[in-house]
Structure formats: C-alpha cells, structure tokens
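Listed after this line are the structures, all set down as structure tokens.
Readers should treat all values here as calculations from the given coordinates under stated rules, not as data from a laboratory. Values in this document were obtained by computation on a predicted structure and should not be read as measured data. Cβ atoms are built from the backbone, for glycine too; each structure is taken alone.
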Structure 1
C-alpha cells in the first residue's frame, strides 16, 4: 500500500512552522499549509501514475478545501494571507467582481 498522506513527522514540522501559538493545530494558516503539503505529495504521485483517477478526484477536493480556507483567511486578515502565500510560494487569488 502506498502512503499518499503526509508522514506524521513531516506534518508536525509543517504545523510548527505555521502555527500561531503553541497548541495551534487548526487555524486557517496551519490548515492551508498542511493541505499544501498533501497536495504536493499527491501531485508527485499523479506524475508517476497518471491513470489514477480516484487520487485525482481527491486532489481536486483538497484544492477546493484549501481555496475555501484561503478565501476565509483573506477576508479575516489580509496581511497574514499575503505573508502565508509568499511563504508557501502560492499565487494570490485574483479579486472577483461582486462576489466579495
């Protein structure tokens, strides 16, 4: 069985890098960072196994979940959002007319 999820040690290091306080494991910035790590792992898997449709569906769900957290963080704290996007080397979302 292949492990598509992040290893526990790797996930803990990601959480420690992005947590707001000592016991923080669920803030938006931490969730975005862990989802980004999982997405990167899954992208590497899909490059090797291009016909794995079920994993591709999971990838799309993770990207959608990350996007939702990104929109929330952008609304709540724009500076933290921009800093996190720069830290994770992700693109800033383009503002859409009428939705926000």
Structure 2
C-alpha cells in the first residue's frame, strides 16, 4: 500500500536539534523501519512537506512516524497520514459508486 504524509516541523526546535535527530535515525539504520519503502520525501523552506511511502500495513507506517517523535520530542508540529491510490485506479471506483446510486 502507498501512503501520503503531510508534515509540519516544529519551528521551536533548532536546525541543529533536527539534524541530530535525523542523524540518529538514519545513521543507525532505524529509519526507514523494516517493511517501509520511502518513495519520495519533499521539504520546502517553510518547514513543511510531504512523504510518500510504501508499506504492507498501517502498523509499519505508524512505526515510521513514531520513530521521529520518539527520537526528538516535538519534532513534528503536525502530521496527516492517509493511504493513497493513483487517480486511474480511483476513477473506476467512483464510477461504480455513482452507478450503484443511480441504479438501485
């Protein structure tokens, strides 16, 4: 399954502290956790960004985000996470729903 995470960093955490957390997790091999494949991770200068990852289950996604929170309390100000589907897979589902509602 593919998941999209919207995140905002805590602006009250210093860049040095954020770098320390990142080095702790990536340098130790803890991130990404087993079962998680990072497809794309984007950031913008305003301290927010998106993360697209693949995982077989929600627990692995939870683990991936919880690692950052545990390694640096207050690292994220906000995260929003949801499973995603490509638009070409969504359109037939939407069509089925509309057909079912129009033809009871």
Distance in nm of label points 7 Å out along Cα→Cβ at positions 9 and 49, calculated, reads 0.8; among 1, 2 the input was structure 2
If you rank structures 1, 2 by mean count of other Cβ atoms within 10 Å over residues 17-24, the highest one is 2
Relative contact order in percent (Cα under 8 Å, 6 or more apart): greatest across 1, 2 for structure 2
If semi-axes √(5λ) of the Cα gyration tensor in Å is calculated for 1, 2, the one returning 34, 15, 11 is structure 2
Re FRET efficiency 1/(1 + (r/R0)^6) of positions 41 and 81 (r between Cβ atoms, R0 = 25 Å, to 0.05): value 1.00 computed from one entry in 1, 2; matching entry is structure 2
The value 55 for volume of the Cα convex hull per residue in Å³, for residues 25-64 alone, derived from one of 1, 2, belongs to structure 1
One of 1, 2 was used to calculate helix-only ellipticity at 222 nm (-39500 (n - 2.57) for each DSSP H run of 4 or more, over all residues; to 500), yielding -22500; that structure is 1
